[in-house]
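Readers should treat all values here as calculations from the given coordinates under stated rules, not as data from a laboratory. Because the structure is predicted, anything quoted here is derived from the model rather than measured. Cβ atoms are built from the backbone, for glycine too; each structure is taken alone.
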Structure 1
Amino acid sequence: MMQRTERIEHALRTYMAEDTSVPLLNESMAYSLLDGGKRIRPQLLLLVNSMLGGSEEQAMPFACALEMVHCYSLIHDDLPAMDNDAIRRGKPSNHVRFGEANAILAGDALLTKAALVLFSQRGNDEAKQAIFEGAYAMGSGQSDDLNLTERSAEVLERIHLNKTGALFRAACVAGAYLSDPRKAESMRIFGDTLGLLFQMTDDLLDEEKDREEGKLTYVTFYGREKTVGYIEEAAHRAEAILAPYTGEAAETLRELIHTLRSRTI
């Protein structure tokens, strides 16, 4: 039986095989979507859905749409006008491989493809809305990160609850709406907490680079020691939310918390 990540990969490849009428566009979309990312966000959606009693078959299109949104954002993040990163996941970024114009189109097409995937599913409007609310919030966080000059705790949290946390939140909320809508609010808090945990550990890993560039991060604002303390607090909050749940999905989510808390890449 395929593992969860393998099932996600299979589903993504199936969606990408549906339309190959514009070969270059399809190739550039697939280059970024099918490159072996960790698939944290779609896995999170499937795990929350499973923990709350939902069907993976029903949830898989939503997980794939969420990953399409995530990969579109990575393509655009890497552009020279944004973060200007030449490498993504160990290989040339999309714009380096295909050119800036084609990379913009690939990102646009992946976002649109996500909408097509979602709206091919009947019902579950709340889960669809959660994913696109996440996409919009992510964009607003990126805009704040680019344009706000105020350096405060409130601005720092606002940026990262949206820029990074929005898709974690969307995964958990959508997973709840697909299985047990009564748990949507607690899963919203869980998603926000995981998003902040991910961002704070990311800031530890990028500390030297971020200081050189003058970025507002948890480490540059609070210092390394205090950030480590906040990471532990976030991990404990996330674990407390999972306390009532048992089973394979809940255990895997606990493992994910540990992985995010202690990751080195």
Structure 2
Amino acid sequence: MDTPWLNNCNGAISLSFDDGSQAQLDIAIPILDEFGLHGTFYINPRDTSNLEPWRRVGLNGHEIGNHTIQHICTQNFNWDTKKNLETSTLDEIEADVVEAERRLQKLLPEQPDRTFCYPCYQNYVGQGLNRQSYVPIIAKHFPAARGTGETANHPLLTDLHYLTSWVVAGWMKGEDLCAAAETADNQQRWIIFVFHGFQNGPASVWNPAGTYHAGAFSGNEFRKLCDFLANNRHRLWTDTVLNVSQHVINWRKSL
């Protein structure tokens, strides 16, 4: 295998989506389907009665990833709740992840493998001297997992169980993302974009009181990115986190 990317492309792009929102179903997925692109949707399978739309998404070639059931984050985010990473144990995290996986396997048995996404990009339990990573637990159950970071993934050096990603804010433009995608070509690396909310019309204005990923991303701007990726398939391979990670795993074995 000459390169880590399919069809000897210069780099890879994955479009990932967190939390399984209705806006993703209404706006993002139709645009992906229009351009023949596949994304990775990390959902929290809490209410199994509402998961049927995601089964259809999975059957259409998109990856349905594991984002846990409870979406446990640091107490600094969830200060008013009892459930947080600082007071959780590794066993509790693993039980939550495994139950989410059981529900997803039942929902979509046609997709036996999937990747994992760390809620709030955080990968630990405890604090201070008692802080422990739960990356090793995730590595037991999944071929790869997505976190966050400040650079694109090097195919040989990146930790597949804490892949870096670039979080897309609502105020960004399609041109910004196209320019970012070019670095995958220039550096021969793998960029994973992270999207949350979507809205029709122009991009959102930054909300200082909002969360880190404040503002819903514009469907119009997302269309620009998808159009760019579709027109540059010959040099940028766009596929799910699962498919790219599996290709990288096989490439590493061939070295």
Structure 3
Amino acid sequence: MRILFAGDSIIKGALGVNWVKQIADAHPEWTIVNAGKNGDTLVKITERVRQILLKYPGYDMIVLLAGNNDILIPSLAKRGFLFRSAGDRLLKRGYAPQPDPVSFEKKLRAAITMIREKSKATIMLMTLGCMNEAASFALNCTRKKINEVIREVSARDNCLLADTGALMDGCLQQFSTNDYFLAGFFRVSLFDKISCITGNPDRLSRQRKLHLTIDGLHLNSRGAGVYKKEVESVLLNHTNKNPGYFLFKNSR
């Protein structure tokens, strides 16, 4: 099975624990391509998938995670100078975030239509994990609305669904967690990356009294395990229900 994972930093896995790599390591029989990119919005992810499919349309499965930065980028305008400057640069570069559920739904359905025009791949949508482990954080309210859109579009447009957002929320209800979200521009852009490169993402979680993330957004080992288990389960369930599909398709 040839699988394209497309999305933002949660897919790319350079910051935090790389759960896509964990799936690839556990299933050497699958060919997995990671097309995640830090900071990308739904608009940017859609365009990148379009370019990928123009070169190679033969994926069996496309796993799509989008929306984190559609919510995050507009919020940077209310933060410190460096965060505001970073947000302004992204807007000028055409990242075009869609934090409004109505506009997000329109762009998401357009992305699905584009993929189906250029590929015969099965599409899996993913809901968004936490934006701050504290459920009362303002961005979590927007995230929950976007997640409802993703669930509704998945059902209406006949896509598979990995409801990682619901699982993360359920796990966090069991804990008393810290109110922490991407604190400090240089922590996010430099120091946390260094900690992850040196193999210590879980240490960041312990220092900040977090349970599933290193910074309120990017995943630690436990959070990555939630993502891996859910997406892997949906993939295996789909292949088990369609045991001859990929064999037949790849033999043509």
> One of 1, 2, 3 was used to calculate helix-only ellipticity at 222 nm (-39500 (n - 2.57) for each DSSP H run of 4 or more, over all residues; to 500), giving -10000; which?
Replying inline: 2
>> By the measure Kirkwood radius over Cα pairs in Å, for residues 183-222 alone, tell me the structure among 1, 2, 3 with the highest figure.
In response: 2
>> Given a value of 25, 15, 13 for semi-axes √(5λ) of the Cα gyration tensor in Å, for residues 127-230 alone, calculated from one of 1, 2, 3, which structure does it belong to?
In response: 3
> Comparing mean count of other Cβ atoms within 10 Å over residues 47-54 across structures 1, 2, 3, which is largest?
Replying inline: 1
